[in-house]
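Colleague: Before anything else, here is the set of structures, which you'll find just below.
Computed from the coordinates by the stated procedures, all read-outs in this text should not be read as laboratory data. Predicted model only: the values in this text are computed from it and were never measured. Cβ atoms are built from the backbone, for glycine too; each structure is taken alone.
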Structure I
């Protein structure tokens, strides 16, 4: 199944890294969470669905677009509401734009949303011009080298057993990573690709532009 693209209301310094044509071609469903609609509008993208309490988007909503209104006094953020809808409609891959920005509380909430999606069997990625965030659990993964980008990994469970991390400036082998120490920050891929083998636990992978 194709992926679901979600636009949230976080600050994006530039949209140059987003290809609107690719978004339309690869997405089976495009959702805007409240003021994420502004990002979609700047790209000339009309969403399939808009969700939110509209406390941050005050413009006119487009016609002929499905709208799910919520109330401001709710447990779910607008972004996690959008994720819930994507999951309910069968999507198991989500690309989120505008999930980071000036408000760190919302950025952290969206990292928790990554965990929420992962626990539902969904691979979710958060992207902006300078960062790409995703989660990985037990298994072996490869990551191609991207020049001038850092490659950081952090334990999101109390412990994450790293069987091997190679092809990087600071390799690891049979290492117990913990939530309480950022051993994995600011690494770099030095080979054609990095190989990460996780024996147990969940790690947050952040690729950041230098």
Structure II
């Protein structure tokens, strides 16, 4: 592959992104493609340190704009250190969350609006995913899934009020409506197999269009 492909996965916590990411990674590697799997915030030593700061549930006083800036800083480092070099080398990059998360969580959830898009245009230099899979689950259903995971402790964002998570949910739907060609909206309530089939089908269409 002469030109790399940038794929992101989005959706609320509990939507099943991790499972579908692993399945897609396996599929692409079976086809002989080089895959870089990374996450946001995180993916580099600096970005992981920022992640720990952002999600620390003891920092209840964190200002919304400070939060947005921290996400953008972690993103800029990940792009410079890993994503851009991988794309330049012709690899497929699969990223668990990207700018859409900031637009949904800080833009809609925190009420920062268009400032988040402007901030991330600077942080990313305008680099957008070629394809985004958005796994959507109503906030109440997502909460139920998260509570059923005995081995995890909620982070600072997961402890937010239901009203915040509803705004995030509506924000994601607005983003999907604005960019239907890039964002593939999926019902995370479907079975793992059904979701995998939809993702494979959309991916085949994408590569055919290229």
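Colleague: Rank structures I, II by distance in nm of label points 7 Å out along Cα→Cβ at positions 4 and 140 and report only the one at the top, that is, the highest.
Modeller: II
Colleague: As an exercise: Cα extents along the principal axes in Å, calculated from one structure in I, II, equals 46, 36, 34. Which structure is it?
Modeller: Details: I: 55, 33, 33; II: 46, 36, 34.
Derived from the structure labelled II.
Colleague: Relative contact order in percent (Cα under 8 Å, 6 or more apart) was computed and gave 19; which structure, I, II, did it come from? Please list the in-between numbers first.
Modeller: Working: I: 19; II: 32.
Going through each structure in turn, the value belongs to I.
Colleague: Given structures I, II, which gives the highest value for FRET efficiency 1/(1 + (r/R0)^6) of positions 68 and 132 (r between Cβ atoms, R0 = 25 Å, to 0.05)? Don't skip to the answer; put the middle values down first.
Modeller: Numbers: I: 0.35; II: 0.80.
That would be structure II.
Colleague: The value 4.1 for mean projected area of the Cα convex hull in nm², for residues 108-155 alone was derived from one model only; which of I, II is it?
Modeller: Values: I: 4.1; II: 5.3.
Structure I accounts for this read-out.
Colleague: So distance in nm of label points 7 Å out along Cα→Cβ at positions 92 and 164, computed for just one structure, reads 2.7; which one of I, II is that? Could the numbers behind the result be given before it?
Modeller: Details: I: 2.7; II: 3.5.
Matching structure: I.
Colleague: Given structures I, II, which gives the highest value for distance in nm of label points 7 Å out along Cα→Cβ at positions 52 and 84? Could the numbers behind the result be given before it?
Modeller: Numbers: I: 1.7; II: 2.6.
The structure with the largest value is II.
Colleague: One of I, II was used to calculate helix-only ellipticity at 222 nm (-39500 (n - 2.57) for each DSSP H run of 4 or more, over all residues; to 500), giving -15000; which? Could you put the intermediate results ahead of the total?
Modeller: On the way: I: -6000; II: -15000.
Going label by label, the one that fits is II.
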